[in-house]
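Undergrad: These notes open a run of structures that come right after.
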Structure 1
Amino acid sequence: MIFTQIGEDDKVRVSTLSSQRGQLLDRNGVVLAGQGNIYSAGLVPGKMSEKKQEDIAKVAELLEMPVENINKALQASYVKEDTFVPLKSFPKNNQALKDAILQIKGIKINEVKARVYPLGEKISHLVGYVQNVSAEDLEKNAGKSYSAKSVIGKSGLEKLYEDRLRGTDGCEIYLMDSRGNRKETIAKNDLKNGEDIKLTIDVKLQEKIYNQFKMDNSANVAINPKTGEVLALVSTPAYDSNDFVLGMSNTKWNTLKEDSNKPMYNRYQATWVPGSSFKPVIGAIGLTTGKMNADENYGRSGLSWQKDSSWGSYKVTTLVEYGDNVNLRNALINSDNIYFAKSAIKIGADTLAEQLQKIGFDKELSFEQGMSKSQFADKNKIASEVQLADTGYGQGKVLVNPLHMASIYSAFVNEGNMIQPYLEYKEDALPKYWIENAFTKEAAQIIRDDLVQVVEDAKGTAHSAKIQGVTIAGKTGTAEIKQSKEDTAGTELGWFNVFKVNENKNNQLLLVSMVENVKERGGSHYLLPKVKEIFK
């Protein structure tokens with residue numbers, strides 16, 4: 001272009017105005033992801049000791065990076081004796097590393113701005129992380145104002161909300177006179193900072209749940225069942241989002257990838273065998289369809305039962321006998337497999353399949369972060385009477401996503417309506433239902449009252465979770481994971497689904513917790529003291 005206004009001694013200058021990425025905030029404004037300060041460690045060649053290679057080896061060990069990478073950085077064409085050569089960044093709270101590395105001559109530490117995740121592992125699966133753009137990212141996002149210096153969301157909400165969180169850098173072309181004064185702006189694009197996004201998450205509850213389950217392979221979902229606000233989403237073990245921003249060594253990355261506990265795996269997005277935590281669902285379906293009567297006495301069956309000889313050697317087993325009054329309430333209190341196997345047969349395969357599809361099985365749950373679809377059978381077809389019986393107590397082919405399970409249990413709070421969970425905070429939002437009339441109002445009330453007794457009754461499987469002064473309702477579940485019916489070496493999943501019984505919509509909590517490998521650790525009872533501590 002020809003600038004007619006340019007003077008003989010004027011210069012054309014271009015300045016870039018850096019935008020800021022938006023923050024992710026919890027419901028109370030606590031930062032989950034945002035701009036912060038970190039340390040950048042590097043070497044100044046002219047200030048290093050005479051034993052350079054020995055010092056480089058020490059630096060490499062402390063910063064967990066290859067010696068050859070450090071040598072390559074020091075040999076770059078721009079490097080002079082007084083040049084600061086950045087090597088690696090690390091969090092400001094790592095005082096031990098800072099102290100150790102400053103013992104090496106020639107080391108310098110600068111404070112720089114970067115994307116930080118104050119909660120680290122406690123919320124990494126939800127928030128995700130950003131990284132520098134790759135050539136592939138630039139190609140995919142051509143025309144979106146990304147540059148080689150940009151960062152981009154790679155997982156979690158950082159990726160999901162990328163277009164809203166990212167800012168757009170500004171640019172100004174202007175004239176400067178011979179004395180260095182700005183003379184005239186020729187062209188300008190204003191910068192646009194990214195949007196701050198507030199979530200329904202409660203940091204205190206998120207941390208509380210994480211601290212209880214951090215040593216387990218677990219999935220945890222907490223919601224307000226009256227409003228649908230998701231208060232916590234926790235998958236353990238976890239990784240630290242900060243590691244991806246700061247730069248991760250190959251050793252650390254390989255350790256993460258090869259860890260048999262799968263810290264990169266998001267368990268609350270997956271589906272799991274629900275075991276006995278599914279029994280209230282069967283009860284609610286039976287009552288809603290009129291196929292079951294809560295007061296009907298099925299009679300004593302002992303500790304094992306089969307419908308007839310057509311089942312061959314297969315029998316449904318249960319753990320305790322509890323007398324002759326085998327009705328719905330007592331079956332839930334004592335977690336009676338046989339009662340619910342009989343109930344599933346009473347309901348019938350076609351009716352059960354129809355009702356499970358009605359309450360969201362094999363359907364996408366509309367939620368910001370994608371969840372796996374729950375299933376009850378291959379191709380929604382219960383293939384045999386034995387499978388139907390097993391489905392009655394949450395085995396067979398049943399797989400449930402924890403957030404879907406939370407929505408189902410919310411129907412016991414909402415007169416039979418399943419709440420629609422959501423994650424982005426809305427002031428004074430009205431609740432929305434995902435599935436209205438999932439169960440009848442009467443069925444939901446009966447199940448809710450019976451689940452209170454699962455905790456309150458001294459014989460109840462969740463009685464040890466009883467809290468003085470707080471009424472909670474819940475159901476335990478221990479699901480067997482076996483290769484075949486004869487398999488004795490399989491593992492077990494433990495569940496505890498529990499909610500406060502409280503009419504105040506602002507004082508609600510429904511928690512679905514699942515822990516892997518609870519065999520030999522008390523089954524679902526392993527979860528009870530942990531969940532009790534959270535509700536206390």
Structure 2
Amino acid sequence: MSLRGTGQGGALQRMGETVSVLGSAGFLSPSFLSATAKARRKFGTSVATGIHGAAMRSPNAEGLIDETGTLTFAELDRRTNAIARGLVAAGVKPGDGVGLFARNHRGFILSQAALEKIGANTLLLNTGFAAPQLKEVCEREGTQVILHDEEFSPMVEEGAGHLTRFVTFSDSGTTQLDELVGAHDDGDLDAPAQAGRVTVLTSGTTGTPKGAQRTMKNQGLDTFVGLFGRLPLRTGTRNLIVAPTFHSWGGFHLMIAAQLGCTVCLRRRFDPEQTLAAIQELRPQVLAVVPVMMQRILDLGPDVIRRYDTSSLEVVGASGSALPGELALRWMDTFGDNIFNFYGSTEVAQASIAMPDELRAAPGTAGRPPRGVVVKILDDQGREVPTGTTGRIFVANENQFDGYTGGGNKEIIDGLMSSGDVGHFDEAGLLFVDGRDDDMIISGGENVFPREVEDLLSDHDDVVEAAVIGVADPDFGQRLKGFVVKKPGASVDEAALKEHVKANLARYKVPRDIVFLDALPRNPTGKVLKRELAEH
């Protein structure tokens with residue numbers, strides 16, 4: 001079965017839908033259209049475009065609020081101009097590879113927008129990386145400059161110490177970005193000689209971080225009408241983004257908020273109760289989260305939750321990992337029917353969106369494809385399967401990625417790209433995601449392939465062999481569980497092996513539990529029987 005978010009009522013109905021949706025979002029005001037068009041001619045579809053357009057339209061409006069304070073759109077625009085000139089003076093050119101290794105704060109936004117104004121290629125680095133991963137990724141991606149938070153200096157020194165470096169956040173308050181702002185002209189910039197691209201790190205079949213590159217293209221009307229028709233965002237709101245901005249979901253919200261001229265609210269680290277306090281203080285209409293964050297907020301319990309006024313929330317956008325139906329219902333019962341479940345991936349971008357009424361009627365659904373998106377469920381021969389039958393999910397839209405930086409792409413059939421998941425449509429036309437079509441584990445929104453962790457554990461001097469599986473977890477969707485066979489007489493314990501993994505891989509790849517066995521269960525051909533391990 002396939003669904004198209006393109007409407008069925010003819011040209012007049014489509015035009016009416018277009019005017020209604022874009023008008024409600026605030027796209028159709030003359031000042032918005034004029035400023036956005038001018039900015040887009042310079043910087044394409046980017047965070048820089050949103051900031052520059054808003055600075056022309058409403059220079060004194062609040063553009064960003066973080067723990068350091070508030071910046072207007074004019075201040076954001078001028079500072080990013082100066083930072084861009086400073087980076088150019090340091091040798092950064094259009095097309096150069098620049099890594100951004102930062103948490104959610106103004107330094108992240110200032111850096112990304114400045115790099116977009118230069119036309120540099122921005123590599124968003126996962127703040128959970130260990131030094132070996134940082135080194136591997138920067139070498140593979142051809143990174144020449146790295147902008148990073150001061151807390152990551154030891155890892156940068158070890159993994160990328162030869163690169164030109166700029167600090168984006170410091171506990172002392174002053175950073176090298178501030179120095180660039182003070183030392184360079186902040187007047188308007190011309191368009192870069194070439195548009196840059198943004199690369200988000202994902203995982204390939206070996207589990208090594210892969211670069212998924214996307215050149216931001218100017219979008220057609222269908223994309224905007226489809227998105228805002230099912231995710232009712234609008235201009236001028238306050239948007240609190242607690243999902244990491246280096247991830248696709250947090251980055252998507254940053255992009256959309258900038259394009260809409262919204263006030264972006266950030267907190268460097270997620271804390272469930274501090275998030276409630278921020279909602280009460282800042283009164284955002286939009287909250288961007290990953291499901292595990294929702295779980296942690298609800299785990300505070302009703303007594304704590306009732307201390308905070310969260311009535312400003314109109315849209316809570318959740319993505320990054322599966323949203324369990326029970327969690328969606330608990331959230332709505334506590335905070336009102338404001339949850340919107342966004343299903344997509346780094347590679348295929350948006351696929352479907354579930355609205356609150358759909359989550360009430362069919363908890364766990366991924367919703368419906370918006371206008372401008374086609375979703376089909378295909379079998380192994382590339383044929384559509386009947387309604388209710390599980391198959392591979394394929395997606396077509398304007399936002400598919402350009403391919404992996406190291407070469408290769410997702411499977412494409414008749415213009416539709418594999419999401420890497422399997423799922424089905426029900427009789428009401430709602431999409432359900434049933435799992436992965438490979439052995440990847442998604443834990444708290446992070447992609448982990450067991451082989452990478454297994455190989456590292458097996459390489460330990462005291463280990464004969466190891467296996468890793470994903471087991472159900474109420475907070476993270478899945479968590480890693482390791483099984484290890486020690487060498488005779490070895491005294492290594494669970495804590496030491498966890499530390500071994502943490503020292504070499506990202507924190508989210510550390511197994512929560514490690515069980516020691518005399519031998520791994522195997523079939524006659526020697527393949528480890530992971531279904532038997534799941535029973536331990």
Structure 3
Amino acid sequence: MKHSEELRKMLSRIDRRGYPAYKDIRGAYGFRKYLLSIDHVQGDPFAAPSKLSVHVEGKAAGFPEALYHSDHRRITLQDVLTRRFGKCAEKHAFQAKGSGKSGLISVSHCGQEVLERTACTIDPENGSIIMRFEVGLPANGRTINGREAEKILFDFIPECVEDALLYQNADAEKLQKAAELADDRKHIREMLPQLGLCAFVADGSILPRATGISDKPMKNGIPFRSPAEMSVTIELPNRGEISGMGIPKGITLIVGGGYHGKSTLLKALELGVYDHIEGDGREFVITDDTALKIRAEDGRSIKSTDISMFINDLPNGKDTVRFATADASGSTSQAANVIEGMEAGAKLLLIDEDTSATNFMIRDELMQRVIHRDMEPITPFIDRIRELYENYGISTVIVAGSSGSYFHMADKIIQMDRYIPKDITAYAKKEAEDFPAVKGAEELAEKPGFARYPVPPKNFTNRDRVKIKSAGRDAVVIDREQIELRYVEQLADAEQVTALGQCVKYACRNIMNGRKTLRQAVDELEKTIETDGLAAICESKSSIPAMARPRRQEIFACFNRYRSLQL
């Protein structure tokens with residue numbers, strides 16, 4: 001490690017030289033209260049920015065151990081510090097002038113969710129902090145501007161460190177409040193199974209979002225209010241009593257007119273697998289963290305998936321126990337999504353009628369009379385929904401706007417009326433008596449098999465260089481192959497997609513060998529992340545990309561959509 005003054009001298013020495021001379025400043029430099037590490041230097045002012053990190057020892061940072069002694073508190077504190085550092089960095093961004101990305105100072109842009117990220121890590125043993133961020137090293141054209149670089153490294157970054165990473169300058173009350181909120185949410189998650197619930201929506205929650213492209217709460221949005229019949233009160237360790245709607249395990253149907261809030265409630269439940277920041281309006285919307293949104297996905301690839309629970313006896317004789325296709329239909333894709341969700345450990349399925357394949361969801365009585373059961377290879381979801389719950393412990397929440405067939409199957413029926421839920425179970429069941437129930441499956445399905453043994457593509461086994469690039473939340477590109485993720489709807493952040501790319505690379509390089517099942521491979525991958533952190537799956541320890549941790553369900557979804565992976 002060098003002293004910070006050596007860095008200052010080097011900037012003076014390389015001033016006005018060609019841009020590649022910036023490579024000389026790579027390394028670690030000791031500042032008064034922290035270590036600055038210049039991990040990767042961009043090759044050009046118009047290229048991707050340089051990667052830097054700040055390391056602050058626990059004693060210098062000074063954050064009380066109580067704020068990071070447990071995982072949920074530590075992740076919350078990391079989130080708060082990342083946002084604080086980002087706010088300060090934004091204030092100084094591009095104040096140092098130059099060409100291209102000169103003057104950029106940027107850290108992960110956090111959304112409404114509290115996610116574990118590589119941007120900020122806190123050692124739970126001693127409280128030391130690492131903050132990773134990007135800087136556009138200044139240049140005039142392609143000539144180094146050392147004086148502007150000195151502003152960034154000796155004025156702006158120290159101010160960000162002082163402001164965000166030292167407890168003496170922090171808002172202690174705000175930090176304590178964030179930690180207590182994390183405690184309360186964890187308590188609700190732990191209480192869900194004890195109360196026989198798969199989700200909880202607190203009274204007063206604001207579920208509508210500001211716009212279709214903004215995830216911030218709608219101003220003057222209608223506060224959520226639980227129907228009396230479904231109201232649950234939970235005693236929280238910090239906040240005290242909280243009341244809201246408890247969605248019981250089993251089968252729940254959400255109905256109502258268009259634009260009355262059905263899909264808004266479902267969306268809140270989808271993202272309730274994550275914690276949300278204070279002021280989001282969904283702080284106490286808590287969903288079973290294995291919950292999976294299921295939809296039709298025309299055109300996706302399916303590999304060696306046992307969809308026989310739903311599809312059998314295809315006219316072309318194709319095997320549905322190890323079903324494979326490069327271009328799935330709506331019904332086969334949705335069937336595969338359900339089975340893959342079971343393989344990933346989902347205990348709650350979330351389904352919107354609008355994004356489902358009709359022939360997968362239901363066959364009404366008239367269709368059953370005209371097209372006899374032995375002529376139809378699809379066993380619709382309605383015929384298996386009760387079986388999924390009673391035999392596999394998998395609950396389902398369905399939004400329905402046009403089909404009443406699920407009234408007979410539902411344990412609870414919620415009507416959304418101008419964003420206010422009403423329990424209409426008794427009324428709907430009474431009305432349903434005048435309509436024939438859909439006949440269920442005549443016999444139980446065989447338990448799906450999950451003996452799939454992934455074999456990575458040759459470019460991994462040959463140890464070739466593999467390039468990874470993410471396209472927002474829609475896709476990740478492995479070399480030239482794009483893995484489509486736009487319909488994996490519970491990905492909340494583009495950095496999760498970046499992490500999925502690294503998961504693929506790490507697993508293909510180090511875990512998958514054709515002898516371990518996909519479940520075993522994901523188990524091993526998650527154990528590595530849990531033990532050594534998200535950065536551990538990156539090959540280059542000096543140039544760690546900005547990543548956010550994806551759930552197990554999304555890891556499975558990515559592998560299942562990777563066409564070059566043999567299963």
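A short reminder: the numbers here are calculations on the coordinates, not readings from a lab. Keep in mind the model is a prediction, meaning the values are calculated, not measured. Cβ atoms are built from the backbone, for glycine too; each structure is taken alone.
Undergrad: Tell me which of 1, 2, 3 gives 72, 57, 52 when you compute Cα extents along the principal axes in Å. Walk me through the numbers before you get to the answer.
TA: Working: 1: 101, 57, 46; 2: 72, 57, 52; 3: 86, 56, 39.
That value comes from structure 2.
Undergrad: Using FRET efficiency 1/(1 + (r/R0)^6) of positions 29 and 237 (r between Cβ atoms, R0 = 25 Å, to 0.05) for the comparison, can you identify which of 1, 2, 3 gives the largest number?
TA: 2
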